Structure P
Amino acid sequence: MNLARLKTIGRGLAYHTLARLTGKSAWSAVTILLTLRCNLRCAYCDFPRHEGPERDTRYWLDLLRRLSKIGTVRLGLSGGEPLLRPDLGELVSAARRLGLITSLVTNGVLLADRVRDVSLVDYLLVTIEGNRSVHDAVRGAGTWDAALNGLAEFRRTSRARTGLICPVHAGNVASLEEVLSLAEDLRLPVFFQPVQQRTGWRGPKFHGFLTSPEVRAAFAWLLRAHASGRPVGNSARYLDIVARGAEWEIARKCSAGRFFVTILPDGRPTPCCMLPFPQDCIPIEPEQLDKTPYMPTPSCRGCSIAPYIETHLLLSVDPSAWWSALRWSM
């Protein structure tokens, strides 16, 4: 661990502890949606229908510097498809120099050609829907091979921790065993989350959402698979919450907006990307980011989005979440 990383973690812990003691905010974890553009068109995702202005490289570099000074430790880079940004490599390198713990989520199709640009991330996650036929039915012919080829090339050249993400919906819920088998063959963890419709959805209705009983049954099975030592990357606590349909337990004290936020491609902050993208919110300008901006905690009934719940559990020092994070890191 280099000096910049130690300083960033130390500063982040100090800011977070002070915020907890005083009831204030600390953006300990920030996810940046660099673009809402995507090279694929998955029926359950409406992000590409919200495409709009994107900030330039200088803006993001300045923002990363400011975030590191106000206590941000964990940085997520996502989209859309972040590999569509030509400057992604420059942003990843800057985050590394600042000591930020960086993760990247990608569909993997473009990964083989961009391995050098993103080799310095700490964690890389590639989305997989199931076997080749299941995956390609959702994402397009050839995308399964492209994603796994890109992942293999990345693993040959980078020391980053890697894993799979599996969105769970009607088209693949019967194939979760095959996803776990693939993860076992690749010796990687796989993180599951049920697909749910975000507030502010645009476009045709997706007809593959699972019913609540179907979601609970699928995640009860995954919880048993986790207990038996199979490579389910989610924490047991998260799996239990979804298996019981108890997302409301998190909603009452969700850390979104207070301890972690999402920043949209045009610089607007939002507590959570499952809420309608804010229309009356002013984009953050880096030179004004001298302290953590106040953002009200969203009013919702809870969600099952794994990164949000797991981040909340980590920030709440939940033992199960920390054990899962440490297992992946080690």
Structure Q
Amino acid sequence: MKKIIVTGGAGYIGSHTVVELIEAGYTPIIVDNLCNTSIQNIKGIEKIIDKKIKWHNTDCTNKSAMDKVFATEGKIEGAIHFAAYKAVEESVQNPQKYYDNNLGSLKVLLQCMSDNSIKNIIFSSSCTVYGMPDVLPVDESALFKKAESPYGETKQICEGMLKDDTCNSVALRYFNPIGSHSSALIGDCSADKPSNLVPIITEVAIGKRKKITVFGDDYNTPDGTCIRDYIHVVDLARSHVKAMNFLIKNSGKHAFNVGTGIGVSVLEAIKVFEESNNITINYTIGPRRDGDIEQIYANGSLVKSKLGWEAKETLEQAMISAWNWEKSKK
């Protein structure tokens, strides 16, 4: 079985990808210091796959510690790099934290790959690299505009680092991952306070918060609220397996959007959650939030033609699984 290093593999998207890699016949090796997730996801993975998973409790910005991981594991086919901070709002407030960690972890990983003659890397990128796109749905040919947040800027810089490196790479530009595994055994265990829409909705639903604040209702959209492309995290995880299969057979530098191609407003998302779970969500309208893009959704034709991937799970399924995950944490 081909070994794949999965940095940040105990995180939200990483844990779901580890499960999909195992089901596809790969042997994932998790590298995660749990700085922004929980041992709960490691245990959840093991319950889903019914066996132990190899895990190194290691900081990906620590070169000597990462050297030990690679020395221990022997022949590695490739790496999937998730390890990064991900909160847009926090990145605006504390940009240096994001530059140090998000750029530093990729730099170390690429050095380790070079030292060990490992050529293949899948990078966890983001639709934030496009900034505020001129044309929707946005496709991969769109030029990078000024990032709306330091988080988005780190993703732009990291994609540049991959282009300058000798490795073969696929940058997967995620849109908005939501939901959880159908077992409710793994999910978003972020240590920081949720800043993304759906986790906040579920916290309101369960009573951890009194209400959700919708940041702005005066955007140039049908209902005035921001529009995003919400993708089920299990669909997103499957795209990484497709990308690794592709990269092993196709050298070079590649980038793919990973989204549904459907734009959904904040108010529409709240309504779908309410209807899917038969729950009423208390919300109020507040001022716009720094770093937010008005609207963005994917043109997914390239990922479908090259990787044979497209979203299968519905928005309703994602909302139900998100609620089940929240309830499982009680």
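Just so it is clear, none of the values below were taken in a lab; they were calculated from the coordinates. Note that the coordinates shown come from a computational prediction; the quantities given were computed from them, not determined experimentally. Cβ atoms are built from the backbone, for glycine too; each structure is taken alone.
Source structure of the calculated read-out (distance in nm of label points 7 Å out along Cα→Cβ at positions 80 and 312, 1.5) within P, Q: Q.
Ranked by mean count of other Cβ atoms within 10 Å over residues 104-111, structures P, Q are topped by P, which has the highest value.
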